[in-house]
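Colleague: So, here's a batch of structures to check.
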Structure I
Amino acid sequence: MTSPPADDAPLPTFADLGLAEPVLRAVADSGYERPTPIQAQAIPLVLRGRDVMGLAQTGTGKTAAFSLPVVHRLLGGPRRTRALVLTPTRELCVQVEASVRTYGVHADVDVAPVYGGVPYEPQEEALRGGVDVVVATPGRLLDHLEKGNVVFDELEILVLDEADRMLDMGFAPQINRVVERIPPYRQTLLFSATMPPEVEALARKYLRKPVVVQVGRRNTATRTVTHAVYPVPRDRKSSLLAALLRKPEMDTVLVFVRTKPAADRVVRHLEAEGITAVAMHGDKSQVQRTQALEDFRSGAVRVLVATDIAQRGLDISGITHVINYDVPEQAEDYVHRIGRTGRAAATGDAYTFMAPDEIATVRLIERVIGQEIPRISVPGFDFGTFVAD
């Protein structure tokens with residue numbers, strides 16, 4: 001695997017990257033002036049047909065880093081399925097679909113999202129009618145492949161988005177089955193926030209002489225986020241959360257919990273305290289999940305309580321605070337969770353509630369991100385010697 005030059009040079013404009021005029025118009029419509037570092041490095045390589053492995057934290061613009069050159073590559077071609085993007089979650093699938101539609105608005109590029117939890121027939125109709133780009137979760141896509149609703153005989157570009165998350169969720173067998181159904185001579189792009197051995201093995205299996213584009217050190221927390229740990233007994237977490245949410249600066253807050261029942265329980269407690277909140281987790285229907293995101297995005301609800309289903313692919317600007325009500329079980333997940341705030345050079349705050357049995361995990365997180373997180377005590381909460389620990 002080869003790597004491009006260092007990313008400390010001044011960023012070019014989108015026009016400098018070689019994108020076609022219809023794509024540049026769509027970028028201008030979106031209000032973007034200059035590419036992020038991952039975009040500046042990856043887009044020219046993708047346009048030249050190279051296989052690319054893009055490594056960057058959440059919130060750095062990875063979606064546009066592949067969707068912009070994919071739209072460019074599809075300009076003027078026949079209406080057939082020429083690009084496939086695999087994503088780990090429904091929410092990320094919807095986000096990528098929206099990105100391709102946005103950047104393809106002046107290019108007559110059609111896209112079909114394919115994911116579970118919604119009716120099957122509209123997806124079947126879209127796929128059989130012919131589209132340029134399919135954005136899919138692996139399981140639902142395999143259902144359509146087995147029924148002959150889509151063929152990839154002329155596929156030119158395969159994108160594996162959030163590859164580490166797909167492998168974490170156990171999608172390796174499904175990915176292998178999908179790739180078996182597409183041409184071996186294609187361009188393959190792999191984007192990931194982290195580079196565990198499993199992702200490296202996947203890259204070596206499916207990418208041909210890839211160029212590695214890496215922005216930032218692996219597993220580092222975004223520099224635009226201020227971190228803090230609140231030592232708190234587990235049975236006082238809900239009270240602490242309500243107290244913090246009453247502060248005026250707590251404008252748009254994403255709260256992470258470990259389990260689905262915990263998400264519902266926290267929402268009930270907040271509502272009892274007069275704080276409007278909504279839960280999002282895997283037991284919610286797709287309609288409920290979509291509505292929860294829309295209410296949160298529009299500001300109708302300022303607190304979203306979610307399981308780790310939302311740690312990737314939740315593209316909502318203006319999240320002011322991320323609160324880890326439960327410390328994430330995997331230290332690397334801390335980086336993904338807090339990446340929901342402090343996006344695109346904005347600033348944000350990440351608070352973590354640490355019960356006594358979570359101290360060791362917090363210390364592991366500090367080793368992973370390479371920094372000590374300040375401890376904060378709150379007036380009215382007597383943590384005793386626990387704070388000093």
Structure II
Amino acid sequence: MDEQRDLDVIVFGATGFVGRLIAAHLARHAPAEVRIGLAGRSEERLVDARRELPARAADWPLVVADSSDPSSLSALAGRARVVLTTVGPYARHGLPLVGACAEAGTDYVDLTGETLFVRASADQFHEIAGRAGARIVHSCGFDSVPSDLATLLTATAAREDGEGELATTTLHVRKMRGGFSGGTLDSMRGQVDEVKGDRDKVRVVLDPYGLSPARDAEPEARGRTGQVVLARSGDTRSWTAPFFMGAYNGQIVRRSNALQNWAYGRGFRYGEVVDTGRSRTAPLMALAMASMMPALSTAFATPGLRRLTDRVLPSPGEGPSEKTRQKGEFVMETHAATTSGAHYVTTVSAPFDPGYDGTAIMIGEAALALVLDRDRLPEHAGVLTPATGIGHVLADRLRAQGFTIETRKR
């Protein structure tokens with residue numbers, strides 16, 4: 001089937017801000033033999049976007065496709081070995097493309113952080129993609145590559161050392177500097193709208209195991225969320241607040257565990273926090289961060305506040321200047337206790353704006369891994385996660401791009 005396809009990777013949404021960053025990364029770093037195309041709704045805008053890319057992209061084919069036109073999506077999926085899409089909010093625009101790729105046996109990567117979209121994708125297309133041999137790999141950007149890969153690498157190290165399975169595992173955001181994505185905010189708005197008046201959808205969004213392929217086999221959620229606590233001895237000894245992306249990232253990590261037949265352990269417990277330090281103001285900073293997401297969700301759900309936030313927050317397709325992005329960086333540490341009593345720390349860090357340049361590298365390298373490293377990929381097909389669809393290969397690729405990814409036993 002691959003011999004019938006004239007392109008290896010198609011970037012769908014190439015005229016958007018993040019789409020252009022991804023295309024630029026591929027133009028600079030993809031091997032010469034990788035055939036790349038750019039896709040979007042407007043040929044004129046695609047021509048303009050291609051003109052701004054490095055010279056390598058000058059002859060890249062342009063593909064006109066629209067998320068509301070199923071025939072154009074089928075044609076797109078039929079031409080490529082991998083479709084990389086930035087077209088969101090995914091709940092509104094994404095499922096037809098997932099279906100087209102699943103049916104065509106085409107691998108797929110996206111940047112979603114939307115629980116309901118991934119749940120619908122898995123429910124509708126996991127078996128279809130599995131039969132066709134397609135890897136539908138969601139969340140290949142800052143949502144949720146650092147979280148998912150760090151847990152995979154930690155569990156692998158513990159298993160290889162004979163230290164058992166993972167027990168309590170916590171990702172600490174030690175440092176993060178970068179712009180807040182207008183696309184991420186738009187996805188949040190869309191999910192708030194979608195759950196209004198629908199208790200079943202609210203339950204899925206709030207369920208830590210809401211993306212598990214076998215929810216009945218998972219434990220019931222225990223304990224409170226949103227706590228502000230001083231991290232216990234053995235972790236970072238910092239005041240912490242819940243990480244605003246942690247609920248979704250945790251759902252992805254737990255899906256990875258279940259898709260691997262609970263390889264991290266049946267007693268695996270996962271959470272994500274932001275460290276605010278140990279100063280006198282650190283508790284106040286933690287409280288402010290803990291209040292941020294509930295306040296934003298309330299604003300999106302309240303018409304008057306919604307209009308205000310829409311005026312002051314970034315819009316989809318917008319992004320910070322290159323000068324601002326160059327100041328971006330992130331450092332994340334995943335601390336895990338094992339069933340033998342050992343303690344592991346996996347660090348994922350990079351000198352890139354996490355939501356923009358860093359995300360462009362993550363998803364770009366994910367797509368290249370699916371094209372170039374198939375003999376080293378996990379033997380999975382269906383609706384997957386970065387850990388189960390690409391795994392250690394992606395960590396190797398990110399290290400080659402300047403990321404620090406390392407696991408140590410303490």
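Colleague: Of the structures I, II, report the one carrying the highest value of distance in nm of label points 7 Å out along Cα→Cβ at positions 132 and 372.
Modeller: Across I, II, distance in nm of label points 7 Å out along Cα→Cβ at positions 132 and 372 peaks for I.
Colleague: For structures I, II, calculate distance in nm of label points 7 Å out along Cα→Cβ at positions 68 and 116 and state which one comes out highest.
Modeller: Checked I, II; max of distance in nm of label points 7 Å out along Cα→Cβ at positions 68 and 116 sits with I.
Colleague: Could you figure out which one of I, II the value 24.6 for mean count of other Cβ atoms within 10 Å over residues 60-67 was computed from?
Modeller: The correct label is I.
Colleague: Still on this model: Matching task: 21.3, 69 is the computed value of Rg and Dmax of the Cα atoms in Å. Pick the structure from I, II.
Modeller: I
Colleague: Still on this model: With helix-only ellipticity at 222 nm (-39500 (n - 2.57) for each DSSP H run of 4 or more, over all residues; to 500) coming out at -13500, pick the structure among I, II it was computed from.
Modeller: Matching structure: II.
Colleague: A value of 23.4 was computed for mean count of other Cβ atoms within 10 Å over residues 20-27; which of I, II is the source structure?
Modeller: Attributed to the structure labelled II.
Colleague: Among the shown structures I, II, from which was the value 5.4 of distance in nm of label points 7 Å out along Cα→Cβ at positions 76 and 244 calculated?
Modeller: Label of the source structure: I.
Colleague: Identify which of structures I, II gives the largest calculated value of relative contact order in percent (Cα under 8 Å, 6 or more apart).
Modeller: Once relative contact order in percent (Cα under 8 Å, 6 or more apart) is tallied for I, II, the winner is II.
Computed from the coordinates by the stated procedures, all read-outs in this text should not be read as laboratory data. From a predicted model like this one, the values you see are computed outputs, not experimental measurements. Cβ atoms are built from the backbone, for glycine too; each structure is taken alone.
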